[in-house]
1. Taking relative contact order in percent (Cα under 8 Å, 6 or more apart) from the coordinates of each of 1, 2, which one would give 11?
2. Assuming 22.5 is mean count of other Cβ atoms within 10 Å over residues 278-285 as calculated from a single structure, say which of 1, 2 it is.
3. Rank structures 1, 2 by mean count of other Cβ atoms within 10 Å over residues 62-69 and report only the one at the top, that is, the highest.
4. I have 3.6 for distance in nm of label points 7 Å out along Cα→Cβ at positions 54 and 70, calculated from one of the structures 1, 2. Which structure is it?
5. Taking mean count of other Cβ atoms within 10 Å over residues 46-53 from the coordinates of each of 1, 2, which one would give 22.5?
6. Where does the value -8500 come from, among 1, 2, when helix-only ellipticity at 222 nm (-39500 (n - 2.57) for each DSSP H run of 4 or more, over all residues; to 500) is the thing being computed?
7. Of the structures labelled 1, 2, which one yields 0.95 when FRET efficiency 1/(1 + (r/R0)^6) of positions 78 and 198 (r between Cβ atoms, R0 = 30 Å, to 0.05) is computed from its coordinates?
8. Suppose you compute FRET efficiency 1/(1 + (r/R0)^6) of positions 22 and 350 (r between Cβ atoms, R0 = 41 Å, to 0.05) for every structure in 1, 2: which one lands on 0.65?
Structure 1
Amino acid sequence: MIVRPGDADRILAGHPWIYAASILRLTAPAADGALVQIKDHRQRFLGVGFYNSKSKIHVRVLAPERVEVNRDFFVGRIRAALAVRQKHLPQASSFRVVNAESDFLSGLIVDKYSDVLVVQISSLGMDQRKALIVEALQTIFSPRAIVEKSEASFRKFEGMAESNGLLAGALDGPVAVDLNGLQFEADIISGHKTGLYLDQQKNCQLVAALAGGCQVLDCFCFVGGFALHCARAGAAHVHGLDQSQEAVAAARRHAQRNGLAEKCTFEAANVFDWLKAQTAVRPHEKVIPKFDLIILDPPSFTRTRAAIPDALRGYKEIHLRAIKLLRPGGALATFCCSHHVDAVLFESVIMEAAYDARHILRRVASCSQSPDHPILPAVKETEYLKGFIYELAR
């Protein structure tokens, strides 16, 4: 396969995606999912990757050298990825083992929950080599079970249907998970995503360090990650909000399991409506601030560039309401997991909300995804989670 003049630089810089428009021609017929050689217009070798004519990403680069994609290849790549986690999260027993492009395995995600592995495959080339991946994971981890949770939303772009189920071993019921010494349970088979959100492990500790003696509001609390970290760190009380009844029920179980139920309350509610109701006042009345620490960790408000304006309005709305409920000197920890909204744009929306609320925020920390979700600056798509911690200056 030959790429067009000018497109080789992007590949040499480390970006693994080659779009259809970047391909000059195929030098030989290639089956979808096949491993193909990549060359520039002068026939210089650039690497190898998986080809798929049905995808906008026609080729996903695997390596800058000629490799044989067999069991040993996957063992080597996954061991290298594991070494990164062991270096940066040495105490963690649950973490993301493989983060697709970040670990030079585009289209493959592997999460580890104690002794259970969850695989998510979003490329045809990886899907065709699923058996090799399972063999490699069994060799490295000897897990109790390997489960696949490959959602249709990721796979439809590659012409594949959803694929879920047990790939190896046996699994009966939720999996006990330790996150920073707190005990959670992950419903691997029927739960959200691959079970839990693992990308906030470091941020939970960072935010919890501010919670001592505080009245804490945890918006979009899911199963209680930030809430329980804050309660354990000495918060006076934590109130968690989430629209999902199932998530709220799980958060309550987790609070009970960790001996923190007396410090925590959880409520199933639409966060936008709840914040609006708490900040509704009559003319000439002022909102009475109630919280010393507010956490905003919503799901992505946009998955497309076209929806960015609506997403920004949503982000501004929740920040405006939250700032009004924050006591002077209190802290706001806020996160955005949309790749389409970068840190500069995200902070500009927060500043607009602070201006409308007639308050000034002092930034005290910038946050990113945990190191088990590595970021390659050459591949902007690998950076999606950004966050800030502010103090209310006045």
Structure 2
Amino acid sequence: MVQPSLNPPGGGNGVAVWMIEALKKDHRVTLLSWTAPNLESINRFYGTSLSPSDFELRLVPWIVRKIAERTPTPMALVKDNYLLLKSRPLGSQFNLIISADNEVDVGRRCIQYIHYPKLSLRPEVDLRWFHRIPFAIDAYRWLGMRLTGFSLERMRRNLTLVNSDFIGERVRALHGVETLTLFPPAAGSFPDIPWECREDGFVCLGRIAPEKRLEMIIEILSAVRSRGNRLHLHIIGTSGNDAYGDSIKACIDANRTWISMHESMPRQELVQLLASHRYGIHAMDGEHFGMAVAEMVRAGCIVFAPNSGGPVQILGGNERLLYISPEDAAEKIVSTISSDERQKELRDYLAVRAKQFCEQRFMLQVREVVGHFKPDLDN
């Protein structure tokens, strides 16, 4: 397993730890990483039960780690590519190399899991997180690949797993390779609280960031409330000290009679809060997968999300749950909360969908993929 880190948070790290969980009984697993895993934190956050005896740990040389710690910027792509460079001489020692860190080149055919192709620019996110101008990112990526000998040709020979058909389409368009969709696990145990005992309110889950469009969620539910529905909203996430976070907090303060915010909520409390509410809502356009949506579905909520990205597949393309505008969302929510029959139909429908996102199904699929994989040792 070649993975920069297993430590939380992060969806990629979550997929990696559940891959190890799936393989630890039948295979000898070695982890090559930048960072020593904190297994107590990992198991608590992701719901795994990993122990030090489940895998061998190999870290990047300590002097390289010390140098990297002193760089003024994270240098994530350079560090990722350096880890791949270190993995190539080790390839002959193992039957299989696997990574959950998007596109990888380990010198031979391997299994790569792509959450979002890191060689593709996301202007709305990458320019805000990393640089002001697109060509700076392109130049940074090109330089990192050149310095570490990253081969696109070798990368394309890998078996490529993706988190949704939406991302599969992006990967095929970018790299011209076939993909296999393997949903990441929305892991954990969610209490089965009867519908009549749940609060008649909404939850939303995720980072407090512009792409999550929390202001749209507030707009939608404000419209629903204006029709006489006394619903409330719990916003669960973590915010940075930025203008967007400040604006959302100001909006919550102005509507504190029906909106509550929960930052850095412990996992056990988060699970209980989700399972004790009837409805969930999401607003990010073009979400890669939508772990928050999958978790709310597993918790038994009726979830509404934009008709784009990975959540469309999570919700099975059900038009009663997918919206194209705030007005459309408000109409569909009002139609649902005013009909016991519609609620029952959607609950039964989502209960079947929820089974696709459990950790047992993910581990079974990982074992099947590994069991049928042909490593092509001569390439």
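Here, each number is a calculation from the coordinates, and none is a lab measurement. For clarity, every value in this text was computed on a predicted model and none was experimentally measured. Cβ atoms are built from the backbone, for glycine too; each structure is taken alone.
1. Working through the options, I get structure 1.
2. Working through the options, I get structure 2.
3. 1
4. This value belongs to structure 2.
5. The read-out comes from structure 1.
6. Of the structures listed, the value fits 1.
7. Answer by label: 1.
8. It traces back to 1.
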